[in-house]
Structure 1
Amino acid sequence: MAGTKRLFLGRALRSDDLGETLLPKRIALPVFASDPLSSVAYAPGEVLLILSLAGLSAYHNSVWITLAVIVLMVTVVASYRQTVHAYPNGGGAYAVVSANFGRRAGITVGSALLVDYVLTVAVSVSSGIDNLGSAVGFVRGNEVACALVVILLLMLMNMRGVRESGKLFAVPTYAFVVCVLATVLWGAFRGLALGDTMRAPSADFEIVAEQTGLGAAATAFLLLRAFSSGCAALTGVEAISNGVPAFRPPKSRNAAATLAIMGLLASAMFLGIMTLALTSDVHVAEHPAKDLLIDGKPAGAGYQQDPVIAQVGAAVLGNGSFAFIVLAAATALVLFLAANTAYNGFPVLGSILAQDRYLPRQLHTRGDRLAFSNGIVFLTVLAGLLIVAFRANVNQLIQLYIIGVFVSFTFSQSGMVRHWNRLLAEGPDGADRRRMLRARALNGFGAGLCFVVLLIVLVTKFAEGAWVSVVGMATFYALMTRIRRHYDEVADELSVDDTDEHRLDVRASQVHAVVLVSHVHKPTLRALSYAKLLRADSLVALTVAVDPDASAQLKKEWRQRHIDVPLKVLDAPYREITHPVIAYVKQLRKKHPDDVVSVIIPEYVVGHWWETVLHNQSALRLKGRLHLAAGVTVTSVPWQLDSAEAARVRAKRRARLRAQLRAPGAVRRGAAPPRRRP
C-alpha cells in the first residue's frame, strides 16, 4: 500500500523542505492563472450564444461587450495588485474582508469563493470535454465518465505538490497561449496584409431569432445578460491573491507581476478571438438543433455545434490542418488544467478557514508532499457530484458561475477602500499619502464596477440557474458557522479556569476493571497482566456466549490454567456482542455511580491493510459505543502479529535508506555518479 502511494505521489517531503516548493513566476503563472487564461475558450462563445437569441443583427453589439469585459478585467487585476501588497500572507478576499468588515462578512466571502472554486473545476473540465469531443468521436456520449476521469487525474497530480504539478501544467498552458496568440496574429496578417476572406464552418448558417421585435428594455436586458456571460473571463483572477505565500520571495512583488502578466495575456487573447469570430462570421445558437438553419432547414438533433475557438481555428488555420489539430489539443488540455487554479486556490483557502475554525481542522494539515491533500480530495468530490448532477453540460453549469466571483470581488475591493481609509487616518504625508489616495480611488472604482456587475449577474442569471450558487453559498455559510460554534463550545468546555483543580481528577473512590476475552491466548494473558498492574478495586474477565460450545470450552480452559481472575459469561440470545457488554457496563456504573469503570480490550496489530478487515472489528464497534458512556475509560492492549513486526522492520529499513540518501554527498537512485577530479 505504501509502495503504491509512493508510486503515484512520490517520496514524502520533510516540513523543512517547504521552501523548495515555492514557485517562481514562470511556474506560478500556469499554476494560478490557467483558469482566466483558458476562459477565452468559452467566454466568447457565451457572449455570442446569448446575442443569438435576437438573431444575427445583435452580433454587432459584441464589440462593446468585449471592450466592457476588458475594462473590467484591467480594473480587477489592478485592484488585486493592491491587495497582494497589502495582505501578503494570502487569503485574498477572505483576509481583506475579515480584517475590515468582521467575521460574518468574511464567512460570506469565504463561502462564495469555495462555491466558485468547485464550479471552476466542473465548468473547466466539462468545457474541455466539449472541445475534445469536436476532434475525438468517442468523447461524445461519454462526457460524464470522461470528465470524472479527468478530475481524478488532476487530483493525483495536485497531490504530488504545488511545484511539481506546476511543472506538469506549465507546458500545456504556455502552448495554449502561444497557439491562441499565433492564431490571432496569423488571422490579422491574412486579413490585413493578404486581404484573405476567412470563413468559419458555420458562416453560411442562418439563425432563427427566438426573441423578435425587442423593445428598448428587452434589448438592454439581453445585452446585460450577454455581458454577464462574458464576465466568465474573470474567474480565477483572485486565486493569485489567495496563494501569495506559495511565491518565491519577494512574494508580494512576484505575485503582483504575475497578476499583471495574466491580465495582459487574457485581455489580448479575449479581444483577438472575439475579433476573429466576428470577422469569420461564426454563427452559434443556444439551441442549435432548431435555431440554426443549414440550407434553410433546421440543423437537427444530429448536429454537433463546435465551440467558437474551434470555428475560429478552422477559419484561420484550415479545418483539419495540423495547426488546427494542435490548437484544438492545446485548448482541450488547458481547459482541463484550468481546474488547477481551483486545485491551488480551494485547498489554501480551506486551510486558512480551518485555521480560523470555520472548517474541519483536517483541511489545515499538509500531506506527504506538503500539499493540502484533504482539501484537494474534498474539492474533487464536490466537483464530481456537480458534473454528475448536470451531466457535464457546459451551458447549464455556466449559469451557476460568476456570482461567487463577483461577491468576492465587490467585498474585497470595498474592504481595500476601508483599509486605505484607516491608513490615511493615521496622517501620512508626501508621496505615501498620494500613493494611498491613488490606491483608494482605484479600489473604490473597482468596488463600484464589480457591484454593478454583481447586480447584473443576479438579475440576468438568477432564474437561469444561478440560484443554485446562492443556495450553495448559503449552505457553506451555515456549515462554517455551525463548525465554528462547535469548536468554540468545545474550547469553552475544556478550558481551565481559576475554579478548576490543576491536577488529575481524584474524586472517584474506586476503579472497576473489566477485561474482554474471547479465547485463552497470548493477547488475553497480556491484557490480564496489564489489568493487574492497575491495582483496581475489582477485576473481572468478561466474555459473551455467542457460541455456547465455544463458551463452555473457554470456561474449561480457564479452570485448567488456574487463572486467578473471575470469568463472567454474558448471555447473547441474539448472537451479538456489543449490546450485552454495554448493558453490563451500564449496570456496573449504576451500581457504583461515583466510581470509574475501566474496560480493557486486547487487540491485534497487523502489518497489511487487508488484515484490518479480518481483525478487531468487534473491538472497534465496542470502543465506539463505550466512548459515549460517562465514567468509562477504554484501554487497548496491543499484540503485534508477525506481519506487523515484518512491516516495522521494512519501515525501519526504508527510513535508514532515506537517511543515507539525504546524507551529504549521497548519490540518489538514477542519478549519475559524481565526477572525480583529475
Structure 2
Amino acid sequence: MTGTRSFRSDIQGLRALAVGLVILAHAGFRTASGGFVGVDVFFVISGFLIIGLLVREAGDTGRISILDFYARRARRVIPAATVVLVVTAVAAAYVLPLVRSTEVIKDSVWAAFFGANIRFSLVETDYFAQGEPPSPVQHYWSLSVEEQFYIAIPLLLLLVALWVRRRAGDAAGASRTRLVRRTVFVVLGAVTLASLVWSVVVTANDPTAAYFSTPARAWELGLGGLAATLVWGRAPRLGRWPTEALFAAGLVLVAWATLRFDEQTAMPGTAALVPVLGAVLMLVAGSTTGASSTYLFRLFSIAPARVVGDWSYSLYLWHFPVLRLAQEYWEEPRLSKPHLLVALVVIFALSAASYYLVEQPFRQGVRWRPRMRAITLYPVSLVLVVATALGSQAWVDARLADLADNPGISVSDYGRDDLSRDPAVALVEASVLAAEEDRPVPGGVRPELGAVRESVAPLGECDYRTGTRELCPFGDPDAERTIVVMGDSHARHWSPALTAIGEEHGYAVYAFVYSGCPATTVTRRVGGEEWTECAEFKQWALEQVRELEPDLVVVANNAYRTPQMQAEQVDGLREQLELLRPLAGRVAMIGNSPRLPAAPGTCLTARGASLGDCLQRPMPAVGRLQVEFGETVEDLGMTWVDARRWFCADGRCPAVIGRTVPLRDREHVTVEYATRLAGPLAAALGIR
C-alpha cells in the first residue's frame, strides 16, 4: 500500500501502544489517566488501513466490491466480538447483582447490533443512571462507531470510483490513480472537516453525547484515511533523521495526551486533535523511504510489540469485561495489586486463545473465504447473542423467583409497644428490626427487583429537559384547587405522591421539575459555565406559578455538595421561597430522602444477600445540608416536612420497607414507595 512495503510491522507496534494505553487507563493507573486516547489512535489506524485498501481498489480496478468489503469486515470483526459478548453475558448473570445483570444483557444485545454507542449515550445522559458503574461491554461503543462509519464510507468511495472511471475512460493507470487520489482527498476531506467542526460544537455543548457519537468521531477515521490517500502507491522521500523526528513528534503528542488528559477532559472536540495528529504523524513517518532505518520504527517492530499488536483486537475486547467483573467479584472498586495481576494474566490468556482459536481461523481459514458465507456471520452472531441474552435473563428471572415464598415485613411481627404510633414510621422501624434479624429478602416486592432502576416518576408530555413548555395537570385535572411541585429530580420523585393526593383530595397537580436544576435563585454551573437551560426553565416555571396562583407550592431539592452550590444554595433557597410566598396560598418544602452508600436494589440482588447485608447508614454530609434547609423554611414560617423518618430509623435505612423498595438508586424514591407515602405526606402538608 505504501511503496515497496506491503506489510507495515510498525503498525502492529502502534496497535500494541494503543491497546496498552487503554488497558492501563481502565486498570486504574493514575499516571495513564488519559490512556483512553488509545481508542483515538485505533480510529486513526483503522481509517489509514481500511480506507487505504478501498482507495487502492478504486485506483487499480475502477470499482469497489461492497460485498467483498463486508465479507472481510465480518471475518475480521464478528467472531471474536461475538464470543466475548456471549461469555460476558453469562459471566455477568453469575457475578453481578441481578439488577445490573439485566442491564448488561441489554447492553450485549445492543452491542451485537453495533448500536452500543447509541445505547451508552442514552444511558450516560440519563440523569437517573448517573453514578452507576460502567457496563462490562461499554467499550463496544468504539466498535459500533467504526462499523457505522464503514456503512457509509465504502458507498461514498464506490461513487467516487464510478465517477472517476466514467471521467477517465481508458486513461492510463497513472492518470487514473492521480484522479482517484485527488477526488478522494477532496470528498473525504470535506466529510472529515464537517465531522471535526461538528465534533467541536457538540463536545462544547454536550460532551457526554459527543463522546459516543459517530458523526463527532468520524473525522478521526477520516484523517487516517486522508493520510493513507496521500501515501498510497508511493513512499514519501524523507531521510532517516527527519523521519525519526516525525516519529518522535507523533509519539510525544500521544504520550502528552496520556499523561495530561483525564476523565474531566472534554472528548473528542479539539482535545482529540492531540492524539489523533500524533497517530497520523507516526503512520506517515512509517511510510517514508527512511522509516526502516529509524530507531522508533525498529522499536515498534520488535517481536513482543508485533505479538501484542496481533492480539490487540482480542485484548481490547477482553480487557474491560475481565477488569469490571473482577472488581465486582472481589468487591474492590480499585483492584489490589495481586488481584490486578491475576486479572491481567486472565486478559492475556483469553486474548491469546481468542486470537489463535477464533480470529485466525475465521480470517485465514478456507471455510469462511467465500464472501456470502462470511456475510452470514452477521445474522449468526445476532442469533447467538440474542439467544444467550434470553437464556441469561431466564436464569436471572429464576433466581428472582426463588424469593417468591419469602415473607414480607409487617408491624405485627414485632411488639406494638416498641414501635411508633405513626403507622408509616412504625413500618420503617419494623423493617430495621427485620434487617437486624438478617431475614431473607421478601418475595413479591414492589417494584419488582429486576425493574427497580426503571421506577422513575412519569412526566407525560411535560419532561422539561426536552425543551417543551407544555402544561400537564396531574391528580384531578378538572379541580379548581391547584398544587405545584417545583425542584430537581428530588421534586420529581415526590410527584407520584402529590398526584395521588390530588386525585383523593381534589387538586390539579403541576410538576415543574427539571433533573439537576434545583428550585433556588442560584443557577448551577456546568463545565465552569452557567447552565443557561436551567436558568431559563426556572424563570419560566416562576411565571407559570404566578399565572396559576396555586393553593400550595411544594419545593423539593437535592442537597448539592459542589463548592459553588454548597456555599450558595441555602441563601438561594431562601430567596426562592420568598419569591414564591406572594404567588401561592401556602409554600412548603419536603426534606431530602437519604443518600446511601449503595443502591438498595443492587444490594438486594447480590449473591446470597439478606436484609441484614443491605441495612445502611445515610451519608452524613447530605443530612447536615438538609437540616439547614429545614431551619431556613421554618424561619420563614413555612411548612417543613422532614422525610427522613419514612426511610430510616435510629440512623439505619432498610433496603425493603414492608414489601416495597423505597429507593431506585442511592437517593431517588421509587414510584411505588412515593405513592404509598401519599397519605402520610398529605397529613404532614396539612391537606385534609
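Some notes on this structure:
- Given 1.00 for FRET efficiency 1/(1 + (r/R0)^6) of positions 587 and 643 (r between Cβ atoms, R0 = 41 Å, to 0.05), calculated: source structure among 1, 2: 2
- Cα extents along the principal axes in Å, for residues 195-570 alone derived as 105, 67, 42 - corresponding label from 1, 2: 1
- Computed over structures 1, 2, distance in nm of label points 7 Å out along Cα→Cβ at positions 35 and 603 reaches its largest value in 1.
- For the structures shown (1, 2), distance in nm of label points 7 Å out along Cα→Cβ at positions 323 and 347 is largest in 1.
- Each of 1, 2 could give relative contact order in percent (Cα under 8 Å, 6 or more apart), but the derived value 19 comes from 1.
Throughout, read-outs are computed from the coordinates displayed, never taken from laboratory work. Quantities reported herein were computed from a predicted structural model and do not represent experimental measurements. Cβ atoms are built from the backbone, for glycine too; each structure is taken alone.
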